[in-house]
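Computed from the coordinates by the stated procedures, all read-outs in this text should not be read as laboratory data. In this text, all values refer to a predicted model and were calculated from it rather than measured experimentally. Cβ atoms are built from the backbone, for glycine too; each structure is taken alone.
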Structure I
Amino acid sequence: MVNEISCGVCRDLIPLVKDAVAGEESRLAVERHTAGCPACRALYGAGAPPVPDVERAWTRLARRMRLGAAILMTFGVFFGLSLTAGTDMFYNVMIMPLTGALGYAVFRWRALYVLPGLLAAAHLAVNLLSRLNGGEALDLWSLLFWTGIYCLLAVAGVLSAGLLHFAFRKEEGP
């Protein structure tokens, strides 16, 4: 006795038949149905769906994460520098190492010299803008002192992040 299945049931069974998960009876029912239904035959005869490119997806995700880290690092630099002349400047003991860790995420070991250069240039620019706007600005020696402290804190963050990255990376085969 021929037990005809509907197109909906056939479409549900086709992936199972293709993956060799369906039973013999289901496979025969799909083959019988597709013999008389051109739409289901086209679906059954079509190749496997395209496999997503996992490596490309990981690359895109890594690029987006580096961009996010760069944005957060830049925000951390300017936010920390904006606290310099006020009573909240000691929050930079937390902000600058985190900025350094984000710098490592963006630049890897090059952050050891890129981030201090960025900090020095940004601190000079923020101080000059503050002086031009009539706000509170640091004298040259204070500017150099605090820039040095912030650079040391940022470098400590870069080193911490780099050493953690080194310690937890996957072991590679021979």
Structure II
Amino acid sequence: MHIIDLPDDWAIRQQMAAMLVAGFAEHWNAWESDAEALEEIEAVQAEGFVRVAMADDGFTVLGWIGGLPEYDGNVWELHPLVVRADTQRRGVGRALVADFEAQVAARGGLTVSVGSDDEDEMTSLAGANLYENLWEKIRDIRNLKDHPYAFYMKCGYQIIGVVPDANGRGKPDILLGKRIG
């Protein structure tokens, strides 16, 4: 596997788009078509950067990650991260995150942030009144259905906040962050 900048290759971008649609269909359904996903890839690239994990054959996309600058480039939002279903839990996501952090550091970034929505009651924060005892609920968070926040925590991120009802009543966005450099 090797990680590269977004290439100007239609076949690779098509794989990336299909991966984005499939990767978020179960929980978020944000990109309902490859055309919408291609627009997202272009938008992220236009504002920030996109990195792609390629198989050694040079043709197969294993996953990809995007970054968007915020706060004059001091903070970079990790958006999105997607790994092919048949290559998950094999280090592709971790490699992309590590590469992403190096890219952010090279651009002078100080912090990485990532929002991880809970629209499907995957954590104990879903359905909870997050306006009461918020920090206790964050401290005692439970991962009920393999929510991605646990992956980010394994990569050294910590929960830095929650946006209650971000995706509808009882459906928060879990905000994670990590200092870089």
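For FRET efficiency 1/(1 + (r/R0)^6) of positions 39 and 111 (r between Cβ atoms, R0 = 35 Å, to 0.05), which structure out of I, II has the highest calculated value?
On the way: I: 0.05; II: 0.80.
Ranking I, II on FRET efficiency 1/(1 + (r/R0)^6) of positions 39 and 111 (r between Cβ atoms, R0 = 35 Å, to 0.05), first place is II.
Compare mean projected area of the Cα convex hull in nm², for residues 103-150 alone across structures I, II and report the one with the greatest value. Show your work: numbers first, answer last.
Numbers: I: 3.5; II: 4.5.
The structure with the largest value is II.
-9500 is what came out when helix-only ellipticity at 222 nm (-39500 (n - 2.57) for each DSSP H run of 4 or more, over all residues; to 500) was calculated for one structure; which of I, II is it? Don't jump to the answer; show the numbers that get you there.
On the way: I: -25000; II: -9500.
Answer by label: II.
Where is volume of the Cα convex hull per residue in Å³ largest, in which of I, II?
Numbers: I: 216; II: 115.
Of structures I, II, the maximum of volume of the Cα convex hull per residue in Å³ occurs in I.
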